[in-house]
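Once you scroll down, you'll see the structures, which are given as structure tokens.
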Structure P
Amino acid sequence: MSTTDNAATSSYTPAHNNFTPISIDSFKAYDIRGELGINLDEDIAYRIGRAFGQILSQRYNSANANDDGLDSLANLQPAIVIGSDIRDSSEQLKQAAITGIMDAGVDVIDLGMTGTEEIYFATSHYQALGGIEVTASHNPINYNGLKLVKEHSKPISADDGLAEIQQLAESGQFTTGNKQGKLQLLTDKSAYIDHVMSFVDTDKLEPLKLVINSGNGSAGPVVDLLVDKLMQAGAPIEVIKLHHSPDGSFPNGIPNPMILANRAVTQQAVIDHKADLGIAFDGDFDRCFLFDEHGEFIDGSYVVGMLAQAFLNKYPGESIVYDPRVIYNTEAVVDAHDGKAVISKSGHSFIKQVMRESGAVYGGEMSAHHYFRDFCYCDSGMIPWLLTIELLSITGKTLSELVTGYIKAYPSSGELNFRLTENDAASIIDDIEEKFSVQNPTKSTLDGLSLDFGEWRFNLRASNTEPLIRLNIETRGDESLLAGKTQDIQQWLADQGAVPA
């Protein structure tokens, strides 16, 4: 582990040990997220930590006692890693969860302030039973949450363990024992930084100027460490840092580059500094957003195609996983480079499962989540920009030159979000399928509804994390067709009571 950090104690003490049943409605499809003081507080975080620790510990003890063939639990240490983002409420929630885990008799490794991908890495690196990141990512400042993973950084979803954790946390039927877990503070990021750096060949890097906007989130310290590594390797990289210092009050707004207004400062800095590339992160930096040398925001689906091409150049014939919202460009790139295109339902737990099953070297979602086989099949916001500067250096092309061909060949609407005021998502999806059925499109219900008409297609799906319905439309090189179909479907949705979000 580490010889520099010391054993520590949690600062949270539960008010009592008589846990009456409660309802916790902050559990979502993939994680836990709630409004502070409403459906998430320190007491709830304690219950979640204790339930998580108890369930993982019971699985571990049962596997070892019965030798039941659970190879995934072999050689693990009975500990859970935990970290938190920079939000003002995160440290308190983390301390409560730590106490809960230790009260379940499980040791805890506290990593300090982290991004979500550091938890993914540390869970596998320390061979822990699981990991927790306390974060609300890009949600409003009065929200927070917990992201959980189990052994080998495998995701936990509502269908695969999260519901069981919720049930135990709500019931309060915790087991008691003589053992109290121990807490160790391990804040050294060296192993994580070295692993991230292993994805790029610094000898191939050419002179580049980068604008990096950390959004006052947790990314800043990691960016510093990576830039230091680049400098030590002699990489001719110049970096302009924006909103760099972590600040839980988010003085420049919640870090969410998906919001159009939040992109302007990065775009302008790229133009003002004549930079080659702009990079921005959300609060826990598990997503990476790119801007070209003109300050233009690059839609995530085209970044997926670019990185897929980069990986297939390095690893011919490998599998690439992608989500069904926007597919034309990715499928064309993978086919042109003799890869294997493997489609998956949207959402990190589905993407990671399909990647593990197929052994895919890379997976990407248009939402700016990028997954890597050699990063525990998990998503990282730091690896994509490193791969991008390597690609710019190797090809000698600008980012706009790399993606313009994709954009012209397969223009897309970008994701359009709508709030529902009358009909529910299921009825709207049924109705739009009926509306277009006379045109006999190719249909897929892998994730919401996808209808493909040959020269254009759309995907309409309910959000797994927010009360929204999401629309994506794309065509084969026909921007006027794209504009017309986008207008038509938006108007149809408005007639059903869907309001742009």
Structure Q
Amino acid sequence: MSVKSLNPDSNYTQQVKQLINLVYPKDTGFGSIFEDAAHYFSLTPSLEKHVADLKKQQIKIAGVKGKESLYDTLAVKLKNSTTKLEEERLARLERLHNVVTKIIELCEGDTPQETLQLSAKFLGTLMLLTRGPEGKFAQVHQRFKPLYKAVLTLRLVDRLLEHDTIAHKYLSKYRKAASRFDGSNYWREKWKVELGTPLITAALLQDVGLQSPAAQTILKGEDGSLNEFRLLEDSQRKDLLKLNFHYTLKYLEDGLGLPRYVGNSKEERDRFNITQQEANDFLLQVVKDAFVSKTGLGEIVKIPQIYVSIVLSTKGDYSRKSLPKGYLLIDQLAKKGSLNKQLAQDFINIVGYFPQGFGITFIPLNENGQEKDQFECAIVTGLCPSDPAEPICKVVTRNQHYISGGTQEVIAKDRNLYFPANRKKLMRVGRERLTEILKQLSSNFSPDAIDDLVPSFWEPHDFFGFKKHQNLWTKNN
């Protein structure tokens, strides 16, 4: 059954798409934060050199008789160029601030439960906007990764503060961050400015140094003809890591820097500057440590980064079937001692085994609680499942026909067809019947797919493309 529709997206899906374009658009001209970085790396150095040259010329003729007029002309040019540099920097900061505010609006609620639900909705929508290993999927995943990572970082740090997992002087000041859910405007604003903003910035711009011309040359070649998602040689990979580290920090320190205080109070200005400086120092510590792994602080963005590298992989062998292995990589690295075990466990408890937006196939029960000789489809819609192997889902089919008002259900492990033992239960259903079911549920079904007999998952992108199916997070029944 095909569910293609000319209807526009729901208001929420439109907001998410707009936000993607404000971060990392498909085309240029949106005034996005990644475009800002590319412009900074390619165009700003010449303006900075111009400023430096003007200063040298000024010094050379300072106090020289008969050169006063030229000195004044240089002073005007220098002031104009310096002002332009500062205005461009503040404009980049303002665009970043708008993105941060929008992310917080879309994934922060009035309670911890609502915040988890909104975060699940955001992550699920991102995943459902992807098509699986089709077409230029790597470019799409690359654009979605920073936002996906940012929301996971926020939720991981909430859990970290709750459990006091990492001892860090700056983080310890925000142990009461959950007070923002008690109606405390003071804590809501404090969390946003001093914790939410640097965390989102760190996650969004962790690899922004890859936008530099030197990094782009390694990725795409001198003439831009190389596939940037190819497997790099070891020497190229090492060079790229060094460039990424250097230019990411340069951008955070020089390309963005600190916001400017607006107002007339000296006391307020001093307080503002101290707060911003401390938040910026924390941001730089997080990003540096994510690269060099000395204190463990960087793991608050590194763990989401590792997970996203599986869930939104840009590798040629990307497969939806491997998505539930994202948690497994985190688990294995923690067991080897490469990641903080408690933090890794906290993360796995948040995401579970099945990513938001993943298509689950399962065996339904009849009125007597007995398993039917058929399967239905559901979509993962909830974070923090009680059992990581049993996802919180929205059921989206009834008797193999799409519905828009399905129930929310925790899919038990012994009925989830992702697990091979459960698929064997349905092998008794005839090939002909399974062919009929699969044709109903997939617009791009091929007879070869029946060789899998029972699908271990399904692809929900087509389903989500229909506007009335985009409201998966409303509770029915």
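Which of P, Q yields 53, 38, 29 for Cα extents along the principal axes in Å, for residues 128-271 alone, as computed?
Working: P: 58, 36, 27; Q: 53, 38, 29.
Clearly, the read-out refers to Q.
When helix-only ellipticity at 222 nm (-39500 (n - 2.57) for each DSSP H run of 4 or more, over all residues; to 500) is computed for each of P, Q, the one that comes out at -17000 is Q.
Suppose you compute relative contact order in percent (Cα under 8 Å, 6 or more apart) for every structure in P, Q: which one lands on 12?
Values: P: 12; Q: 18.
Of the options listed, only P reproduces it.
Identify the structure, out of P, Q, from whose coordinates P(r) over Cα pairs in 10 Å bins from 0, in percent was calculated to give 4, 19, 29, 27, 16, 5, 0. Going through each structure in turn, the value belongs to P.
Quick check for you: by mean count of other Cβ atoms within 10 Å over residues 48-55, which of P, Q is greatest? Write out the running numbers ahead of the final one.
Working: P: 27.5; Q: 14.1.
Evaluating mean count of other Cβ atoms within 10 Å over residues 48-55 on every structure, the highest lands on P.
Quick check on the output: 5.1 is distance in nm of label points 7 Å out along Cα→Cβ at positions 224 and 376, derived from one of P, Q. Which one produced it? Derived from Q, not from the others.
Each value in this text was obtained by applying a stated rule to the coordinates, not by laboratory testing. What you see is a predicted model; the values in this text were computed from it and never measured. Cβ atoms are built from the backbone, for glycine too; each structure is taken alone.
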